[in-house]
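The next part holds the structures, each set out as C-alpha cells.
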Structure I
Amino acid sequence: MPYERIRKELNIDIVLLELSVSYRKPLKFGDIFNIHLNISSMDRFFFSFDYTVYKDKTIIAEGKTKHTCVNRKTGKITAVPQVLKQWE
C-alpha cells in the first residue's frame with residue numbers, strides 16, 4: 001500500500017524513532033547499487049527494518065531503523081494496523 005494511501009485511509013503517519021548506519025565502502029555519484037530491506041521485528045506498536053546496501057556483491061553499508069505509527073489528528077502512538085503487519 002503506498003504511503004499516501006496509508007495516511008489518508010488509515011489516518012496515521014509512520015514516524016522514524018531510531019536510525020543507525022555503518023558505512024563500509026564509499027559510493028560515487030552515478031554508481032548503481034541495490035538495497036536489501038528486511039523487516040527485523042514487529043510488535044503491537046513498533047517495527048524495525050534492517051538495510052544492506054550492495055554494489056555488485058560488495059557490502060557498502062548496513063543500517064537499522066525503528067518506527068511507530070501515530071494518529072494524524074491526536075499525534076498519539078497507535079497500534080500498527082493489520083495491513084502493515086502483512087509486510088511481515
Structure II
Amino acid sequence: MPLHLLMMVEELYKIYQQYPSVQTDTRKLKAGDIFFALKGPNFNGNSFARQAIDNGAVCIVIDEKEYEIPGKTFLVPDVLLAFTSPSQAI
C-alpha cells in the first residue's frame with residue numbers, strides 16, 4: 001500500500017478511536033459520527049457530504065472527488081469497500 005494511503009487509514013482510525021460511531025444515513029446522523037457515503041441504485045451518499053457536515057459529522061468517507069470538503073473528507077476508491085474492509089479499500 002502506498003505510504004500516503006497508509007497514512008490516510010491511520011488518520012481515519014485515530015478519528016474513529018476518538019469518535020467510535022459511524023453512520024451511512026444522514027437522517028440518523030448524530031454529532032460526532034463518521035459518515036460513510038454509500039451508494040445504491042436510487043441514491044448517492046456522496047451528494048449528502050455537505051448535509052452530513054452540517055448535521056455534525058466529524059468526517060466523511062467519499063469516493064467522488066467533486067464532493068470533497070477540504071479537511072473533512074477522506075477520498076477513497078470505493079466507500080463500500082472502505083466500510084466493510086478498510087485495509088483493502090485504500
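Just so it is clear, none of the values below were taken in a lab; they were calculated from the coordinates. Because the structure is predicted, anything quoted here is derived from the model rather than measured. Cβ atoms are built from the backbone, for glycine too; each structure is taken alone.
Here Cα Rg over 2.2 N^0.38 Å has been calculated and equals 0.98, so which of I, II was it run on? Structure II accounts for this read-out.
With respect to mean count of other Cβ atoms within 10 Å over residues 23-30, the largest value across structures I, II is given by II. Structures I, II were shown, and helix-only ellipticity at 222 nm (-39500 (n - 2.57) for each DSSP H run of 4 or more, over all residues; to 500) at -3000 was computed from I. Looking across I, II, the calculation of mean count of other Cβ atoms within 10 Å over residues 31-38 that yields 20.6 traces back to II. For which of the structures I, II does the calculation of relative contact order in percent (Cα under 8 Å, 6 or more apart) return 23? Answer by label: II. Structures I, II were shown, and distance in nm of label points 7 Å out along Cα→Cβ at positions 39 and 55 at 3.2 was computed from I.
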